[in-house]
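Read-outs throughout are calculated quantities, based only on the coordinates presented, and are distinct from any laboratory measurement. As the structure is a prediction and not an experimental result, all values here were calculated from the model. Cβ atoms are built from the backbone, for glycine too; each structure is taken alone.
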Structure 1
Amino acid sequence: MPLSEAEALESLLADMGKTLSTAESCTGGLIGGALTAVPGSSGVYMGGIISYSNEAKTDLLGVNPETIQKYGAVSEQTASEMAAGAQRVFRTDAAIAVTGIAGPGGATPGKPVGLVYIAVADGPRTVVCRNVFGGDRDSVREQTVSTALEVMKELLEGKL
């Protein structure tokens with residue numbers, strides 16, 4: 001578990017006086033788990049939604065069904081709308097959203113196993129990163145958590 005990455009992110013959020021929420025699909029709560037493993041995380045982490053199904057993405061996070069129909073659940077557009085939904089639901093300054101194909105199945109033409117979109121938002125600004133991670137299902141999920149925490153930190157530090 002990437003505890004040091006979570007600690008670094010939470011320390012930065014605390015220093016900035018900002019709060020964070022998450023919207024997770026392929027990681028199934030692992031990002032929230034990494035964040036809540038840090039003592040005192042309740043000062044910055046407000047909660048998360050595991051939106052594994054398309055219905056959860058639309059009903060709980062407000063992702064437009066047309067976005068999923070046009071671009072797919074695993075897309076830059078869906079990830080961005082998931083992040084906005086998490087910010088809205090939890091009333092946070094920042095959010096992390098991930099959607100992807102952890103495998104071993106689920107690949108489609110143009111969307112291989114290991115494809116993960118990570119959206120990080122800070123206020124109205126959202127950055128979405130496309131990643132293709134290697135390895136088995138557990139490895140893809142672990143790499144997603146690590147990368148998501150690091151990318152969020154970079155956005156807050158003004159590096160993105």
Structure 2
Amino acid sequence: MIVCMHSNQGQTGGTMWQTEHTAYTHASPEDVWALWSDVTTWPTWDSGIQRANIEGRFAACASGTLKPTGGPQVTLTIIDAKPNHGFVDETKLPLARMRFEHEVASDAERTRITHRVQITGPAAPLFARVIGRGIARDLPETIAALARLASERGARKVVVA
């Protein structure tokens with residue numbers, strides 16, 4: 001397992017903002033993972049993203065770009081990726097870092113999808129107001145859209161006996 005580590009240089013102070021949302025679906029973790037790991041699909045389930053791409057394989061330490069709807073393009077780095085379980089990506093902001101943690105797990109009856117967003121660093125309070133409020137507001141619909149697409153994807157699978 002590879003985990004891409006980043007230092008917290010320039011991230012003095014203990015300021016942090018966080019939000020998270022969890023939803024349940026009958027989609028499989030594999031179908032959720034297929035959408036997560038194909039970064040170009042992110043705008044189809046997250047209305048806050050205009051476009052996204054990743055250089056190379058979707059794995060720890062991979063980098064790419066993301067263009068938020070109405071915002072400037074940013075660079076993101078995949079910090080950790082565990083197929084069919086989750087991934088963490090991070091974006092550097094001026095005097096802050098924004099970290100998205102994505103988790104999926106299932107039991108016999110349903111699959112749980114959780115997205116957690118953290119903004120840390122001295123400018124976290126500013127970015128919490130400028131970016132965080134919208135993310136927190138949109139997170140339930142984002143996960144619901146992801147769950148719908150993953151369910152549709154699973155329903156389209158053809159089982160060959």
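Highest-scoring entry among 1, 2, by FRET efficiency 1/(1 + (r/R0)^6) of positions 105 and 137 (r between Cβ atoms, R0 = 30 Å, to 0.05), is 1. For the set 1, 2, ranking by distance in nm of label points 7 Å out along Cα→Cβ at positions 81 and 97 places 2 highest.
Once relative contact order in percent (Cα under 8 Å, 6 or more apart) is evaluated on every structure in 1, 2, the highest one turns out to be 2.
Taking 20, 44, 26, 10, 1 as the value of P(r) over Cα pairs in 10 Å bins from 0, in percent, for residues 65-128 alone derived from one of the structures shown (1, 2), identify that structure. Clearly, the read-out refers to 2. For the read-out Kirkwood radius over Cα pairs in Å, a value of 15.1 was computed from one structure; give its label from 1, 2. So the calculation was done on 1.
The value -13500 for helix-only ellipticity at 222 nm (-39500 (n - 2.57) for each DSSP H run of 4 or more, over all residues; to 500) was derived from one model only; which of 1, 2 is it? Checking each candidate, the match is 1.
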